[in-house]
Structure 1
Amino acid sequence: MTPWEQPVWTRLLESLAQQRLAHGLLFCGPADGGQAELAARLAEYLLCSQRVDGAACGTCRSCHLRLAGSHPDLRRIRLLERDDGRLKTEIGVEQIRELSQWLSLTAQFGGAQVALIEPADKLNVSAANALLKTLEEPASNRFLLLVTDATDRLPATVRSRCQRVEVRLPPADTGLQWLHAQGVSAADAERALKLADGNPRRALILRQDGGLQRADEVWRDLGALSTGRELPTRVAQRWMADAPEDRLSMAVRWVCAQAKSSGEKGRLTPQADFHKLAAWVQQANEARRRWSAPLRHELLLTGLLLSWQESNR
């Protein structure tokens, strides 16, 4: 648990001890912000039969079953796979109806029943309405833990019936200290934290899975496209082969930084072309929103990179 998450966890334990923990809890924050980890930790704690020092023991029968993924009093509601192996874009109403039926049963271990719903913002309208009925009829020792990084996509009626548990990003120096403690060098920590928009957990993920190298490649590719040294089709093929959504996100971040750095060395376009950068960012963000749809993503990416090349000729 990170230092900035510890106070949130302490408040959760206090609410539970004082019997003020809500039936529905909405864990929210930025993407990879730690809200999913806190929700999972609370689920572990609620189900454990031998809690130790504010944490699940990890050794009781309940913990063993949970770790094996077979605890009868824990349900995880996620996006299901389609026939082609891709994830569906919504959590459907049938999943929530089955969950409601399960919550009406007696807990097999005689304690809490816990449901983790992630990402909660993917509930479709019917599923959200079905969940609302469950939230409006709280039962003793039944907990619904909703996890999201996009609270605005949840209906206000659902949000209003949940106790909000928000994880906020720490100051930059706190994030850098934590990254150093995870074994990240000072130079990599500062660069990764900047790429991750100040999110230390996201920065650590970027550093560990080659994100810094991908960022260098994205910047070189955009520069090569703008000068005609690369073809959009070839760049799109390379991006599609390795974390395309991540690369697209990095491209947007880099172009935004270029738009802000008027007159600085290394700009790809003059200040007079600021509107072109802004228009491309808007186009790229629209592509990111459409990425989860069943489209030919390589064509979508190729068109976007072609637009970048043409706007910088």
Structure 2
Amino acid sequence: MVLPRLPSIRELIKLYGLSAKSQLSQNFILDKNITDKIVRCASLSANVPLVVEVGPGPGLLTRSILDAGVKNMVAVEKDDRFQPTLRQLGEASESRLKVIQGNMLEISHQSILDKAQIDAATSPLHIMGNLPFNVATPLLLQWLHLLAGRQGLFGVSPHGAVMTLMFQKEVGDRLAAKASTGHRGRLAIMAQSLCDVEEVYRVPASVFVPKPKVDASVIQLVPKANPFSDHQDAYLTLENVLRYYFTKRRKTVGHITRRLAKEMPQSKQVLEELEDTLDFKARPEDLTTDQFGEIARRLHENGTIELPL
């Protein structure tokens, strides 16, 4: 399943006059040793029913994914300058790779599934990408909502889709942050409520062209088997709980909870009972993902989705 010999990415960039566009937050990796390492961290194999790569650019990570033996792959690229190199790669892969030009934030997931000719699978799909820094967080939040509702790419398999994604180091630190650490915030808990989240590889800024100001982190998100928020309404409740608590993060959990009870008298009893299970002297960043899940679960079972701003 190894690809035939192809011009190097450096040669293709020179041949087609390609360059990274700063307005699209593009940074290329030109060392295949690095992209091969990322693929090994993702544990890809021929058994993965579909790999979707977001923002492949000139296609070096794409080559590493195909060299891992993946049989069914769709690459979604917004920038039309990379279509010739990606189409060439599709032909060389004997149609294992299909290419869609479009914005992943806006594109229909059904169009990806149609392109891949897949509508159901017994094992999880895999989403990969060196995400443009300016859209990385919005994309992830969109995917988490879809995962909670088992929709789009996350509804094909009962196990959802594993995500192995590259972020700026700061975003990666926020995603993987544990309770009572400096980077702990809403993003960590939203991701960790649905997935096991782990940094699997640190990528130094020096391997990118052009060189960014910060290193990057490869973060893997593996869907949990039975998360509390495996339902879009429940996930919305959790999201609203996190927004309420973390906009008051300098206050104690007890202060915030009692204030919420005053603003939502219909949930006062439920919220007062939390004092038995939560440390009311802690700050929001000190609570575990499960503890925030417990707050959201009780409110959701009480019929609450929306919270005061």
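Every number in this text was worked out from the coordinates using simple rules, so none of it is lab data. Since the structure is predicted, the reported quantities are computational estimates derived from the model, not experimental observations. Cβ atoms are built from the backbone, for glycine too; each structure is taken alone.
Quick notes on this one:
- Source structure of the calculated read-out (helix-only ellipticity at 222 nm (-39500 (n - 2.57) for each DSSP H run of 4 or more, over all residues; to 500), -16000) within 1, 2: 1.
- For 56 (percent of Cα pairs over 26 Å apart, calculated) the corresponding structure among 1, 2: 1
- Taking distance in nm of label points 7 Å out along Cα→Cβ at positions 179 and 211 as the criterion, the top structure among 1, 2 is 2, with the largest value.
- In terms of distance in nm of label points 7 Å out along Cα→Cβ at positions 51 and 155, the structure with the greatest value among 1, 2 is 1.
- Structure (1, 2) behind the derived value 15 of relative contact order in percent (Cα under 8 Å, 6 or more apart): 2
- Top of 1, 2 by FRET efficiency 1/(1 + (r/R0)^6) of positions 83 and 171 (r between Cβ atoms, R0 = 35 Å, to 0.05), largest first: 2
- Of the structures 1, 2, the one that 2.3 was derived from, the read-out being distance in nm of label points 7 Å out along Cα→Cβ at positions 203 and 227: 2
- Mean count of other Cβ atoms within 10 Å over residues 59-66 derived as 16.4 - corresponding label from 1, 2: 1
- Look at distance in nm of label points 7 Å out along Cα→Cβ at positions 3 and 107 for each of 1, 2: the largest one is in 1.
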